[in-house]
Structure 1
Amino acid sequence: MKLGITGLAGSGKTTVFEALTGEFADAGAKMENRLATIRVPDERIDRLSEIFNPKKTIYAQVEYFLPGKSSRPKDTSKEDATWTALRDADALIHVVRNFKLFGLEAPNPAGDFSALDQELILMDFAQTEKRLERMEMEARKTNKTDPEERDLVHECHRILESENPLRRTPELAGAPKLRGYAFLSGKPMLVLFNNEDEDDGLPAADAAFEGENRMIIRGKLEHELAQMPPEEAAELLQEFDISASATDRVVNESYNLLGLISFFTVGEDEVRAWTIKKGTVAVDAADVIHSDIKKGFIRAEVISYDDFMAAGSMANAKKQGTLRLEGKTYEVKDGDIINFRFNV
């Protein structure tokens, strides 16, 4: 899972990136693209690792990407390199300033959000317009265009022309025929309000945010927390009544945003978390581990994390009947512990 961080100048994108990743850099490095991989905090993996004492414990991972400021295209007819760099992200985190800053006007979250969202829409509109022109030329020359793709692009063009982002129609934005377009306004988005240290509330409701996934971060404060020893950070979290770190909260919200869940494999060699889409069936979950497991799938031995912890061991779980066999079409649930039986 790769999350791209964006926002207007002065919104605190770099502060948020460093608070989330714990990776700090000097001013020069901040001009370049920055990519950080962090492990997904999961107490269930911690507990399972204590029980099985494996040789390796592998957590799920998330990548945060912050585009640099140094690579503006010389040809103004081309898309800004900042946007191009964000197109391969799975989702966007839109950082919106909600704090006072010397030299800038009072924060205007709704106005700032709308301004950047319109940029995303314009980038996608230009892309659909160029593609439709190219399709018309190809049709005149060869009469070989894909009518389904053409109709989908036309529909995208219509929505964008009405100044609406494609993420409002996820079934269209996620159409397989449009996967290569990587529409910016079609990506799932988390609106992250960057608040003052003492402000833990969302901005006043505004029509601009209707239907958007929203949460707050006290960027400057969380940036300081990320640089502290765990004991000191825990005290400050309590002092400011913050239930969990920014990393924990944003990762959890990102999973919800993308409809992701985790299942686990356990044993003496390895305890590991695997990330899949909600609704994935057992045979496809097996493919995430290895294509041979999917190819030779026989059955899946499944137990929920809670049932396993209640039983205390796999042997007890078998006696209690909470460890069960499931077939290819079983829909994997968040927290399932699975052992796949297969033969190739």
Structure 2
Amino acid sequence: MMNSVEVGLVVALAAAISAGIILALLPLLRRYALAHPNARSSHRKSTPQGGGIAVIAATIAVAAGALAAGLYEPGLSPASLWPVFAATAFIAVVGVADDIWTIEVAPRLLLQTLAVVVVVASLPAELRVLPVLPWWVERTILLIGCLWFVNLTNFMDGIDWMTIAEFVPLAIGLTIIGLIGALPVHGVVVALALCGGLIGFAPFNRPVARIFLGDVGSLPIGLLVSWLLILVAGRGHLAAALVLPLYYLADATLTLLRRMIAGEPFWQAHRTHFYQVATDRGFSVAGVVVRVFAVNLALVALAVGSVLWPGPLGGAIALGCGAALVGGLLWSFARGQP
């Protein structure tokens, strides 16, 4: 298991690499990757996007280096993780292309599916999340769930610091539950590297942002985190795997269902997520992300509690309390600022 020095070193290295790459790329991104405001935007001036290049490059580089240094569980072949890193890099390239040229919905979804298939196929054959189901049915559900998580991560990256407020606490939560046995050591390493990469990106994305994450960041972050959550669920902690990302799951899924019921073209970009409605109804961007961050810290505590108190009752309590917290936040966002 990792010690405190190794934990701090992984985070610090990833943060330094991420920040350094952003500083080096900013002039280039200002020339070739500007996001211009439109009716669905939350920003008012053209801003470079593509900061996710730094986050993902730092995450993969530091995680791969740590694995090469021996930070993995006995019996694991580090080579078995290369398909996950390759799929992450591939979907990041898809994100680059979409950021610069825009890819149509169908081919974009097909390319994302290819990356998700590689990640799901790389899972150990003995890993089971829902053992009551046939193996192939479970794998199909995991594939669809991963694909949805990749896209909802992209959908939810709509205001400054939103991805920071979601995934820094989530990565910390994955680290904590990993250190108490609910995530393999290599998963903890990836979570720490991702946390560091996002911390290095955070100063540049602070409202008002100097740079956006872009699809090159949101898509691979969704892929990596969905893989980590499956590893947690595969160790018998399904409740923790659902509680940690519960805010993103609820906001994106409820918004999608609402748009489908209303007969809206749900595949098109829009401004009707709960957090976007909140900014239209009086909440500041800072007010939204602080609330999301605080709720996510509470979700981390609930997820840790479900791991320390395993079983149906502990899981039900964690899910119930998490649903109440997230539901209250969504309701306040929908109501708006008095």
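Every read-out reported here was derived from the displayed coordinates using simple, explicitly stated rules and does not represent laboratory data. On a predicted model such as this, the values are computed, not experimentally measured, just so you know.
A few comments on the model shown:
- helix-only ellipticity at 222 nm (-39500 (n - 2.57) for each DSSP H run of 4 or more, over all residues; to 500) from the coordinates reads -11500; which among 1, 2: 1
- Structure from which 15.7, 44 was derived, Rg and Dmax of the Cα atoms in Å, for residues 86-189 alone, options 1, 2: 2
- Among candidates 1, 2, the computation of P(r) over Cα pairs in 5 Å bins from 0, in percent, for residues 142-253 alone that gave 2, 9, 16, 15, 12, 10, 10, 9, 7, 5, 3, 1, 1, 0 used structure 1.
- Among 1, 2, structure where P(r) over Cα pairs in 10 Å bins from 0, in percent as derived comes to 6, 26, 37, 24, 6, 0: 2
- Structure with the greatest value (metric relative contact order in percent (Cα under 8 Å, 6 or more apart), set 1, 2): 2
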